[in-house]
1. One of P, Q, R was used to compute distance in nm of label points 7 Å out along Cα→Cβ at positions 30 and 126, and the result was 2.1. Which label is that?
2. Consider the structures P, Q, R: one of them gives -12500 for helix-only ellipticity at 222 nm (-39500 (n - 2.57) for each DSSP H run of 4 or more, over all residues; to 500) as calculated from the coordinates. Say which.
Structure P
Amino acid sequence: MEELNLTKDWDKTFPKSSEVTHKKVTFITRFGVTIAADQYEPKNDKGKLSALAVSGPFGAVKEQASGLYAQEMAKRGFLAIAFDPSFTGESGGNPRNIASPDINTEDYQAAVDYLSNLDNVDPERIGIIGICGFGGLALNAASLDTRIKATAAMTMYNMSDVTQTGYFHNEDNEKSRYEKRVALNKQRTIDFKKGEYASAGALPDKPFEGAPQFVVDYINYYRTSRGFHPRSQGCGKGWNVTGTMSFLNEPLLQYASEIRSAVLLVHGEKAHSLYMGKEAFAKLKGENKEFLLIPNAVHTDLYDRKEFIPFDKLEEFFTNNLK
């Protein structure tokens, strides 16, 4: 394993609960990357527990939304881990600030490896939660890993689709995709010559003139005291320019229709990403698939707004499907 520099301080964007125990853990992926995670367990619970692996949003770290979800689910009786994906946050891997459908799907599977081998976890009762871009990746993992018995995708993005076709499919044409490939490959040549990867930059501190509302919502989460964390958004650098390049050709959800395990998709009624959730749900088959629409919620409300996040429903869903 890589030697990781894990902070010993409670540096989350949410308060620590006295109802759970917390510790830092690590595990290794099939690609040899060491993953850092926060593990939350209900206090005074004995015997084999159901377990959950949580990650997202895309560009966030475990000290933000995923940690909030994991801690809350631990309060409800689940052993839950929130992990930083490969090449981000406190997790290992170089270069930094890159993502990949294959690598990030493996992150979930490695988390299942870890949970399956804990003495106080029933390996037949493991589920996953993905937020934003990791909602789509969680569905991809569920279509590949039969050990995953239930999956919740919250305010999900399909990162492949939005990269290939643009928001609302406004760039769904060969010319647009070709221009993206040309620009990205030119950048690869430049990066190689310089010996370093150019950064795409994180969100600005304030919205630019004419910014879409969803960009304003992102800034109000990531760049304010509400959700700011110094390790998120690539430690303020954002993804590498070429860091998400493989999403341009690699389709997520190719076999979503073959997911036999239970799936819950949750989306806000006013989320700009709602269409992605609806399109993903249309691919699913079986009576154990559910779609929950949250009235008046925008995309980022499901990151941390407890008045919008349906934790009671999540508890019910995982309790019923992790038996």
Structure Q
Amino acid sequence: MSSNFFFKKKNIKINKIFPKIKFINIFTINSVKPLEFAKQNDLTFFDSIKYKHEALNTQAGACITTDKLANFLPKNTQIILSKNVLLELAQVLKKIYPTADIDYPDLSLKNPSKKNYKSVKFGNNVLIGKNVKIGRDTQIGSNTILEHNVVIGKNCILGANIILKNSIIGDRVVLQDGCKVGQKGFGFIPINNKNIKFPHIGKVIIKDDVEIATGCTIDRGSVDDTLIGKNTYLDNQVHIAHNVQIGSNCMIAGQVGFAGSVKIGNNVSIGGQAGISGHLNIGNNVKIAGGSGVIKDIADNQTVMGYPAVPFKDFIKNWKK
């Protein structure tokens, strides 16, 4: 969800963004949020029947959607029809959050003040932006950069050469050398031989007792947030795209890649170099073998293998053939 990491234009009314639409209720836009989190002064979007349940129950003041999907929205949600929902959304986000489509450098970076961070230990050449909060007894390695408004909990260990932006980190989190967290995701709309950049206004939330090994990249959310649950461990060079949500107590081996908006349950184990396609739901207690390609949802308590990933018993039968 949106946060104070991005500059938002003030007092933007819904009819100013969509001047061709006659609104029954004209409101000042508080934020742009997913269907399930949007309130009466928020704008949302609905572009796939997969999110029918969230649409039926949304409290959003207005929703960008298609003619075919509009009937699933509540009567109190004002409808904004579009032939290309994501393109319309990208253009709207750019108007409301004009700096969220590019990761501009944080020019407020300075050496940390010992007065402000009395119990924190810093290596050489650490730089910190405005309003950064760091919990007691945290250690931060050399050449690490913490951009504006980042929050880090207590007793954390951050290695060297880390860049951390648009993120909220819990207690006792370990980030090893070279991790990049909170950067803009891979989001754009190709149209008429031109790529329209999709602004990303979400953040990264990392819960308590997470350990993330060397060289991992974790993108911030686009409209929702990217989330890593408690006590989850990531091996080296794992990539997590925008809006991915990973549960608690998960073990993810090296070079696993998650496409955008994947939801992973609790106690999930994933072997090295597996790939998870976007917008999938992976249940609790799932095991995914190394090198597998997951292209559809997986229910709880399943073990899968291969490309496309199938139940382990089916894979063995086909392999013996």
Structure R
Amino acid sequence: MSQLSAEEFAYLLSSAAVQRSDLSQPLNGRNIALIFEKPSLRTRVTFEVAIRKLGAWPILLGGKESKLGKRETVPDMARNLSLWVDGIVARVFRHVDLEELATFATVPVVNALSDWEHPCQALADILTLTDVWADLQGKKVAYIGDWNNVSRSLWKACELAGFSFRAICPKGYGPMEGEKVVWHTEPEAVEGVDALYTDVWASMGKEDELEERTRIFKPYQVNDALMAKTGKHTYFMHCLPAHRGLEVTDSVLDSDYSLAFHQAANRMPAAKAVLISVLENHDEATSKEGGARVFGRAGQLDHYSVAQRKLRV
């Protein structure tokens, strides 16, 4: 999210809205590699289907090939993939691996989730809010629970969209030092918010902490009583999968004010908008010397040209 300006984010939102009904195939003939280190339902399915709908061909790397840095170094993997595909979508554990992949790849790399951010989810989230709010002025969004990659991207996306944002997290589980987030520790801080968002209490890789976290986060469960404390009509949001009975109750998740499955539906047009944007931007950057490179990274090498020169020799 930090690579985007407010104008660029607005463009992605409008593009995603268009993609719900656009049947054109602007990426016809392209090949896009999918790297999934983590289990995935919404991200994998929406990206794979989005790639096909746009006319491109998805190549899913499974098994050992999907484990960054295990079978071969991340730079070598990036260099090789850049010779054959037009883009890479990666869902990884460590954000540093994603950055290394993007540094050494000469094709666009999309963050489909890392331990630091989940920007594609946040794009779908804001798109969902623009769907249900006729007037966006003065809207307030709150995230309650464990501060993580989802909440971090949501915070940044709300800033780009012009929404007020606050985090509601217990001590020791809130924003990191240096993150200038409005942070409350009491669940009662939900008062006055227009949308309340939560996520699992123990993200992937932290399942062994679930018992302790359940004790700490119990007062932060989104239930009917907590929703009533907002004092107004408030939408509920969740990135899914949800642990029903823990961070949210069935009565809230299945209510008519729950947007969880609306968010899931919007993952598809969001994926399409991101793919079109990064590939078109890459085309412009490579065709115009000094052209804009919104998602580019400094210091990249043209490994394809290097390989071709070696082949010709």
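A short reminder: the numbers here are calculations on the coordinates, not readings from a lab. Computed from a predicted structure; not experimentally measured. Cβ atoms are built from the backbone, for glycine too; each structure is taken alone.
1. R
2. R
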